[in-house]
Structure I
Amino acid sequence: MAHALADDGVRLYCEEAGSGSPIVFVHEFAGDHRSWEAQMRFFSRRHRCVAFAARGYPPSDVPERPEQYSQARAVRDILAVMDHLRIRQAHVVGLSMGGYATLHFGLDHADRALSLVVAGAGYGSEKHLQREFRDNAAEVARNFLDLGSPAFASVYGSGASRVQLQNKDLRGWQEFIRMLGEHSARGSADTMLGVQAQRPSIYDLEGRLKTLAAPTLIVVGDEDDHCLQPGLFMKRTIPASGLVVLPKTGHAVNLEEPDAFNQHVASFLAMVEADKWPPRDPRANPAEIMRVVKA
């Protein structure tokens, strides 16, 4: 257990386990470093695993100025954790907010990424829903401040893409709600306003995604509706990418289906490390329906 120091002096709490090629886990808005426990236990058998709490999530520092929260800061914080732990390159695995940060990390620091796992990323990307998403983000921030994290946790955790966890694993969902209720209300509000509401749409990254060289695994639940189309878009745009869609699954794929998630990620990492995850064969042209010999 340690604290890494971000470039603006914010302390970032991190935990690590195991040895081998490094994996850095980047959590979602409603989670924290504890959300990756099932992955830390599984992957630390063969990898050096790191999970950290984002800024605004105790025991990391909770900056008091809203401008200290942004998508760019989230990316630099991954870098700060790696630098503190003297990790030159790592497989980076992120969910939702962490998936966005993971994607941007691969774009901004390609030389530091062995591979990327981008799970549950897409909220706020749909152009026709961007205004509604930002309005909702402002309301969520207000709810955290007005109601407090313990009172608002069960409301936020009962959303359309969260009830799947509740239905499958009530005990796990209750633990998720308890942990969410322990979050800093101020940190959650500023994260929602500074990171979530201000990040660019995945569709606006098309030009950069076409040049993303890192092997990439995209994971989405089939009932995580606002991530399905962005997931397909990333698959069609990122050259060395693959897409996993987990059936009857919502947003928190690593909590809902830990065994399936772990196995898909483990297979992906093994293929990357064996240099068996190449870019898509150019002959696999999505515009082609079937091949014929024309007279």
Structure II
Amino acid sequence: MNRDEYQLLDNQLPVFFKSWWLDAVCEGGEWLAESYGENGVPQSVFVCFVKRKYGLRYIVMPPLTQFLGEYSFAANSLTDNKKASNFYVEHLPRTAFAAINMSHTFKYWTPYHWRGFSQTTRYSFVINDLNDIDAVFSKFDDSKKRNIRKASKLLTISKKMTGEEFYGFFEDELRAKNQQVSFSRTMFLKLYDACVANNAGQILQAVDSEGVTHGALFVVWDSNAMYALTYAFPNKYRSSGVGDFLMFNAIKLAATVTKTFDFEGSMIENVEQSYRRFGAVPIEYFQISKISNPLLKILHLFRPLF
């Protein structure tokens, strides 16, 4: 499927599938797309990110992208879904390895199992109804409510932080933990500019009365959901309640632009607990993967021994 044909579908797709998003995040590789439908009308798409290393092609998730893979525009019958999945599996590029996170709307992965794929269930956490913010707040754990009330007396929200400033703030936080940012400055700034240009992203900055930044959160959205994409809450400021304060303000923003709020989930226990305390509910999604290269299969088999 060529880029021009794919771009015609942008308005029907989640933010992570939009052509401008893929152009920004698919650094060091290329994104490929296929569509499936009847009578020339696409009913679904499949998108993947292909990279190459040591002479091997492989499929992985691009940075800051929650899901890709197969996405249907409407609810179809199981028979139709199976036809689409069979088509996509047959048209996947030949690679040594593939790992793709599917959207939570993708429910039936058996056709991939028949072709040798494995599946791991993961969870995101979502607030599904944003119509009444007071009702949303009432479902927060008492500890969240206290933190938000405390922070609201110390901090205010600014929307003036630039993408360059956010990346630097995020980089400084990780450096203090002897960690590195997993995505490049160039890629992030390209993504940030694309989100702003398409009215699909915003940085929320929490500052105190002296103008000191306590934390920052970058959110993105489409017509169905807002996603807490990435954030920085330095340890020295966490006692101010900045993390919960920023998330609550993001939820309030989400209520003005979309339908749901997605924390993007985590398999880390304390992070999972934090998201649940916002009254968010778990929604499962599938990570499907396959190792085709014989040497990689052997290395994967013996990996637990090393």
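Values as computed for the structure displayed
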| read-out | value |
| --- | --- |
| If relative contact order in percent (Cα under 8 Å, 6 or more apart) is computed and equals 23, the structure in I, II | II |
| Source structure (of I, II) for distance in nm of label points 7 Å out along Cα→Cβ at positions 61 and 93, computed value 2.0 | II |
| Given 20.4, 62 for Rg and Dmax of the Cα atoms in Å, calculated: source structure among I, II | II |
| Structures I, II, by FRET efficiency 1/(1 + (r/R0)^6) of positions 117 and 141 (r between Cβ atoms, R0 = 41 Å, to 0.05): label with the highest value | I |
| Ranking I, II by mean count of other Cβ atoms within 10 Å over residues 173-180, the structure that comes out highest | I |
| When FRET efficiency 1/(1 + (r/R0)^6) of positions 101 and 229 (r between Cβ atoms, R0 = 25 Å, to 0.05) is computed for each of I, II, the largest belongs to | II |
| Cα extents along the principal axes in Å, for residues 133-268 alone derived as 44, 32, 21 - corresponding label from I, II | I |
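Values quoted throughout were computed directly from the atomic coordinates according to the rules given, and no laboratory measurement underlies them. These numbers come from a predicted model, not from an experiment. Cβ atoms are built from the backbone, for glycine too; each structure is taken alone.
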